[in-house]
1. Which of the displayed structures (1, 2) returns the greatest value of relative contact order in percent (Cα under 8 Å, 6 or more apart) on calculation?
2. Please compute mean count of other Cβ atoms within 10 Å over residues 213-220 for structures 1, 2 and give me the label with the greatest value.
3. Using percent of Cα pairs over 44 Å apart, single out the structure from 1, 2 with the greatest value.
4. Figure out for me which of the structures 1, 2 the number -13500 belongs to, where helix-only ellipticity at 222 nm (-39500 (n - 2.57) for each DSSP H run of 4 or more, over all residues; to 500) was derived from the coordinates.
5. For the read-out distance in nm of label points 7 Å out along Cα→Cβ at positions 173 and 189, a value of 2.6 was computed from one structure; give its label from 1, 2.
Structure 1
Amino acid sequence: MAQQAQRVVTQASTRLQGWAGEASSSCRLIRPGSADELAAEIKAATKAGVSVCPRGGGYSYGDVALNEHNIVCDTSGLDQILAWDPAEGVIDVEPGVPLHKILARVIPESWMLPVVPGTRFPTVGGATSTNVHGKNSFAVGNFGDYVTEVDLLLADGSTTTCSRQANQELFRAAIGGLGLLGVFTRVQLKLARQKSPAVKVHRWTASSLEAVLSSVAEAAGNGNDHVIAWIDCFARGRSLGRGTIHAAKHVDAPLPDGTVERDLRLPQTRLGLAGVNLLVVLGRLIGGPIGMRWVSALKYRFDGRRSPPEILSFPAFNFLLDRVPTWPRMFRHGFVEYEPLVPQKEAPAAFRAMIKRSQELGVLPFFGSVKLHRADDFLLSYSMDGFSIGLDYALSPRKSAVFVQLFADLDRIVEDHGGLVYAAKDHRVAPEVFRRMYDVEAFTEIKQRVDPTELFQSDLYRRLIRAEKNG
């Protein structure tokens, strides 16, 4: 074991990024291939006096899975489905299993993951640690609501089983706990019965922000299973916040053979990777403010045409951006997706103020989206009965000071309206703001009990949680 500890200490540094491309750190990357190897690495790190940060697929936008000058534990080697009960819809997996692997296994047997984010590539461990949500949060809640049991490897080397019946407090803190309490070695999920992977998708436009929010709420209450709205952040005046609503309902409809399998695979083009890279080049050409203003206006006009509903596979509807997996490379200097969540009644005023402030400072989001959520009971969970708005900003070194001002202003707007920032997509909110939004004190009390030496850390932990504790 002394040799193992020495190997960890001398692990060569690797430059890792958050998925949005702005946050990055020089980390010591390890990749255990089994639970036993993981336990040995944790023990070695403890002896070496270095901290450990779990990392799944690397799809957190900011610094959740970065750990400057310390260890990042890539769990993608722990990618086995441990048990699957198709009669009950219960599946046990290792933390590195990507969501698409589960979908490929269970869809043919008429089951579905109840909650998935907008990409199929995150791992179960990452989805559990950040308690991800989907376009159906208003109806079914978040990912953690379907985690029935976890095995958590703690700092002292022991593994504890947590559920709503056993170790409930640790269970509520670990789900959405950003990997700061331990490393999941097993996650058990309860899946949803689904006769068909087909969805019927309706699309229509709304001429203002208030009309968009009203339409999303109405669609959510009319039996649709998934609802999301695209927002035109370039429109002004009475048209500010206009957009397109996409509502999908699961239907028992036939799909051509091989449709789901195709939609779960990596995208292919006639030009192969060159075709995908060509899209990146084109995106850079039209991705400036003038180009995106025209794209947004044309999209709104196109979406307003009367069109019949579409029948799509659920993966095709939900994982739209996966068709261009390199799309973040369209932004030379990275991007920020600012995605706050505010109470439903506060959303019209809060979102209007945020878009207007962006327009006033001349840094408009190139993309905006709105979703409706419901609350859960996890300790650091990004959840409430309310609306979220995702605002995507292409960064520029020439406007770095403007962005600092903008995000500080947006944080104030969100806080004034009783909202939350999204830790999985953040790397710049001030610790005092984060503390007022989340119950950091209760979380750190639990961490002190299960990780008194602070073995499990990340750049986010030192920036937001440890900073508050030491302050």
Structure 2
Amino acid sequence: MDLKREIFDLLLKPRSVVLIGASATPGKWGLFILHNLLKDGYDGKVYAVGRKGAEALGIKFFGGIEEIKDNIDLALIAVPPASVLSEVERCIEKGIKAIYVITGGFAETSDPEGIEVEKKLKQLSQEHHVAIAGPNGQGILNTHINLCAQMFFTMPPKGGISLITQSGNIGVVLSNFSLHSKIGMSKIISTGNAACLDIVDFLKYLSLDEETRVICVYVEGTKRGRELTSAIESTSRVKPVIIMKAGNTGAGKKAALSHSAALAGSGAIFEDACRSAGAIVVNSLTEMWDSACILSYQPPLRGRNIGILTLGGGLGVVTADIATEEDFEIKPLPEELKLHLDRILPPRWSRGNPIDLAASEGPTTIVEVLNAMARYGNFDAIVFVGFGENGLARHVIETGKFGKTSPFTEICEVMKGIEKNVENAVFNIIEEKKIPVIGIADAVLMAREIDKSIIMSSAEKGFFTFPTPERGIKALKVLYEYSQKLKG
């Protein structure tokens, strides 16, 4: 749908929001949504329309939208289905240019009356140049203005990953991934039934959004296949587009129709078309998240030659096997690098790729090896198996029987310093030398419990540590393939 970008800004970056259908009754969505609007310190003004004279969470309710004298950027509508159309018309009369209909019970039910309401919503949108999203949608979220205009509570940290989804709870899943890992998100847009605005419209908007570095798309079906692939083609030239298609089986297609009124076509044909247009096609939410994390921060991967640094032999071998299976090159170390490492490491070190430190780490060993790999290795990327593992060892000491006794308190302080220096070295290689570095460590699973974990502190800057070699190498391949697309 052709709308000016300024109108989309009112929908996704509103300075004021009114909730129509607000409630003071516990258990009602009208109370939950009002709570979500207020809980994170949204930068704009919040108004509520409900039972006149009622009040909840410090907000007094107006009896109708016409009673509000101030200008409103965005109206959220959460009233019974029979009242939706009249409330939308009142909003338009008020001059509101952005409306999100959360209420369900329309085309997704296959009810003729519901289908007719959606047709009228589209007609109103076109006649009055109003952005109408939904119906039957979760809502929208914008971390950069602390806006949680949706049914569920999760507010991820600020970042550059945005999601367009035909299912609201997919947004909840990625929000939880973000909260757990501390890798930030920018916007989450639930399209609902997409009566007026759909994936194509929001993809075009996010392609020019400076707060979005990577766009994830969860799609069950579309009526605008050619327009979608065209939007993917133009967008993927400037930022990655990651697509996950669901509703591919008979049961899935039926569920998609009843869930979001989406027409689910052939999964294989759709995915091939998206790939040809430049999208990264994934098959799971984990793969979507891993791909988004590596693409949102790491520099381009110029080639397939990778160097592996490991704190333990077995995981290094496993990583090398997986990397080889994914068509990466694990070449012998250059002589200059081996000579340099001979001066750092004991004679028993592996003298090969992977570089196994052979349990010989001193206070500066890891940093020196990383810097040598970046300077002398001619590697296109460095894979660090064990990033943050020292933090886990320190955590075990600190929480153990002797953690608060000498000399272990002093040892743990030294370990904290080593970890911070390692983190700084990794960021220097990525940001100054423009060489991708990925971290792999099972310590990720406990990182939130570790005091001053570099896994968490580096995540706050955008660096994602993968819990297994399989996930890390697969994400690295995504980075390589997208980098090659940009080259040619």
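1. Details: 1: 17; 2: 11.
Ranking 1, 2 on relative contact order in percent (Cα under 8 Å, 6 or more apart), first place is 1.
2. Numbers: 1: 19.5; 2: 24.8.
When mean count of other Cβ atoms within 10 Å over residues 213-220 is computed for each of 1, 2, structure 2 gives the biggest number.
3. On the way: 1: 10; 2: 25.
Evaluating percent of Cα pairs over 44 Å apart on every structure, the highest lands on 2.
4. Values: 1: -9500; 2: -13500.
The read-out was computed on structure 2.
5. Working: 1: 2.6; 2: 2.1.
Derived from the structure labelled 1.
Just so you know, all these numbers are worked out from the coordinates, no wet-lab data involved. Just so it is clear, the structure is predicted and the values come from calculations on it, not from any experiment. Cβ atoms are built from the backbone, for glycine too; each structure is taken alone.
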